[in-house]
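A.B. asks: Okay, got some structures for you below.
Every number in this text was worked out from the coordinates using simple rules, so none of it is lab data. This is a predicted model, so every value here is computed, not measured. Cβ atoms are built from the backbone, for glycine too; each structure is taken alone.
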Structure 1
Amino acid sequence: MDEIDSQPLQFKEVCAYYGAAMHMAQVLEHGIVNALFFLDFLPRKKTEWTDEEYEAFFDGNFSKTFGALVQALKKVTTVPDAFDDLIRRSNTRRNYLAHTFFRENMDVLYSGGFDDVVSSLNGDISLFHETDVALTAILEPLWLKFGWTVESIEAEAMRGRATRRQRV
């Protein structure tokens, strides 16, 4: 019976962990854009806004780099030192994943470092999640000020998903 080469399987598993880490980085990125919506867009728009203004705000922010989003956030609010450290570390790790990860880790993976690579990716997932939780804690009082709750935000997201499914 032929033996199965474990390296291609390990590579696929690393890709899955990498995808999960980048997903969490994007969740955090989206959270920062949402924070800018509550901290910058809404206060500037004391009256109703048009769909075009709303779309332009989100399109413009989603086209920014993670670092630029962090700088924009710091311009509109004071961030606690602990959050500043988390967001700085998250930015560094996100950039590493996006620009360096595979180049630096392929040799590690193929020389038997699968567990180390996966452990590092799990650390990134945890860091991005921890930073997102800290961002949510900063934003919750603002949401309440504007009449939003976590439940109403989740309900709105579910309505949005249902609407998108109906269009398909």
Structure 2
Amino acid sequence: MSRPYVSPMMALRPFLDRWRMCAVLISATMLATAHAFERFGELAPCTLCLRQREVYWVILGLGLGFMILVRRPGGPRWREATCWALGGLFLLGAGVATYHAGAEWKFWPGPTACASAGTVVNAGDLAAFLDGAPVKPPACDEVPWVFAGLSMAGWNALASIVFAGLSGLAAIRERGKR
């Protein structure tokens, strides 16, 4: 027996109807993935990596707040606006990630102060530093990891654009519910 055709929009409906929760889960997953690469892959984040994470932290926090807002009395009128706001934040994240990827591939210069202070230091590193050895923090213009021709920043840019598009679809869907 053949299964009936389900359009992509129909398949997305459950996610779009709960987009604020999806945005929170997406942000938590992206942050967990970044921290896993840092912890288990030993890839120390540069300044732009940390800026990309900040966008996800904002989306996570606002997404939780938006989930509460739309369930309060008078809150449903904010459903569409919250989806547009999340979409704008995902676009901001795409912009930061695109800037980072461009700096990695030398399309444009990265920030002049692109160094992370959050690296792990052991006693040997400290002794070498005290003896005058140079310290080389992670640089924004170096690509530490590539998969299928894209760095992590490049993949983040693509993912953020998709999430921004889904936010827009969720907002349009909310408008149609009125």
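A.B. asks: To which of 1, 2 does the computed value -21500 (helix-only ellipticity at 222 nm (-39500 (n - 2.57) for each DSSP H run of 4 or more, over all residues; to 500)) belong? Please list the in-between numbers first.
C.D. replies: On the way: 1: -27000; 2: -21500.
It must be structure 2, since only it matches.
A.B. asks: Just checking, which of 1, 2 has the largest value of distance in nm of label points 7 Å out along Cα→Cβ at positions 109 and 149? Kindly include the intermediate steps, with their values, before the conclusion.
C.D. replies: Details: 1: 4.5; 2: 3.0.
Biggest value here belongs to 1.
A.B. asks: Same structure, new question: Can you tell which of 1, 2 yields 36, 20, 14 when semi-axes √(5λ) of the Cα gyration tensor in Å is derived from it? Don't jump to the answer; show the numbers that get you there.
C.D. replies: Numbers: 1: 36, 20, 14; 2: 38, 18, 15.
Value 36, 20, 14 for semi-axes √(5λ) of the Cα gyration tensor in Å corresponds to 1 out of 1, 2.
A.B. asks: Suppose mean count of other Cβ atoms within 10 Å over residues 53-60 works out to 18.9; of 1, 2, which structure was it derived from? The partial results should precede the final answer.
C.D. replies: Numbers: 1: 12.6; 2: 18.9.
Considering all the candidates, the number was obtained from 2.
A.B. asks: Given that relative contact order in percent (Cα under 8 Å, 6 or more apart), derived from a single structure, equals 38, which label among 1, 2 identifies that structure?
C.D. replies: Working: 1: 38; 2: 31.
Among 1, 2, the structure yielding 38 for relative contact order in percent (Cα under 8 Å, 6 or more apart) is 1.
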